[in-house]
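Below: a set of structures, written as structure tokens.
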Structure I
Amino acid sequence: MADQGLISSLIETYRTLNNSVRTVDEQKLGASSVSGGSVRDLLKRMRDDELRFSQALKERISGVPIPDIFGGDDLPTLGTETGHDTSAMMIAQFGTARESTLAMLRDLPEPDWDAAGGDKSIRTRVFELVDNDRRQMERINGLLAAT
């Protein structure tokens, strides 16, 4: 049985991005703060983090490494994203990766959540992902409030 609290938190992040951030004007989302970052920058980071997390989870569950078909960090994570992606597109890409993550976690047997493997359990990694979501959402909310 999946950890429903963690899964609910993962769902809530996407729901908040979709309902609250997607509706904000693109110019406002791209506006740089005093520190130089923007909501768009944070959305890109969240999307890329989620894509990497989902890929790593798939590797961990299947035991089969996913080959690096793109060859480097400078290349797109998905292979389709560009520097011209709108915030709505990045949120949609995040959502696609998040749904993949959720599908794998929902089907994961309870013992596998806490099984040793690598340096941390899957439950610990998911907890870290939820914590990262929380921190990024706090930053997004702070940037939106400041503009």
Structure II
Amino acid sequence: MTSATPPRVEAVQIVVTRPTVPDHRTLAHLREAEKRDLENAVYLVKLRLETVPQPSSLAWALYLRNERVPQYWAYKHGIFFKVFDPQFLERRDGHELRFSLNGSDFVDTGHRLQWSASRSAKTAHPAAPLPTQDEALQD
């Protein structure tokens, strides 16, 4: 895969996980700044890629519709980003996931953010302990 070829997404999954130590600090900051009661959980939005691209100077930005995901990380099978507020996912439910090199020309991944389906799966087993982020990224 050349760097000018966008990654091919095989699947998108949202996994609710236990916060890491830095995540606890982020949640505390968001609770204070927004005066809201956020649950003690972090949502990982995982994009499983056909092939994980090699690092290069030409980076594909990830978008939810026209909104850039400010930061994402690599894991063994693809990339992921973190969400701390479930309302973020609710407001973007059904938005298409896209890549762009320049912020104006987009390549659709063929996948959408499916928060409604993920939320239903979570409420089906509410007593199950949340996995760690390392566990969730093992696939």
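No value in this document is a laboratory result; all are computed from the given coordinates. Bear in mind the structure is a predicted one, so any value in this text is a computation, not a measurement. Cβ atoms are built from the backbone, for glycine too; each structure is taken alone.
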For the read-out helix-only ellipticity at 222 nm (-39500 (n - 2.57) for each DSSP H run of 4 or more, over all residues; to 500), a value of -20500 was computed from one structure; give its label from I, II. I
As an exercise: distance in nm of label points 7 Å out along Cα→Cβ at positions 60 and 84, calculated from one structure in I, II, equals 3.7. Which structure is it? I
Across I, II, mean count of other Cβ atoms within 10 Å over residues 36-43 reaches its greatest value in structure I
Structures I, II compared on distance in nm of label points 7 Å out along Cα→Cβ at positions 4 and 116: the greatest is II
Work out the source of 29 here, i.e. which of I, II gives that when relative contact order in percent (Cα under 8 Å, 6 or more apart) is computed. II
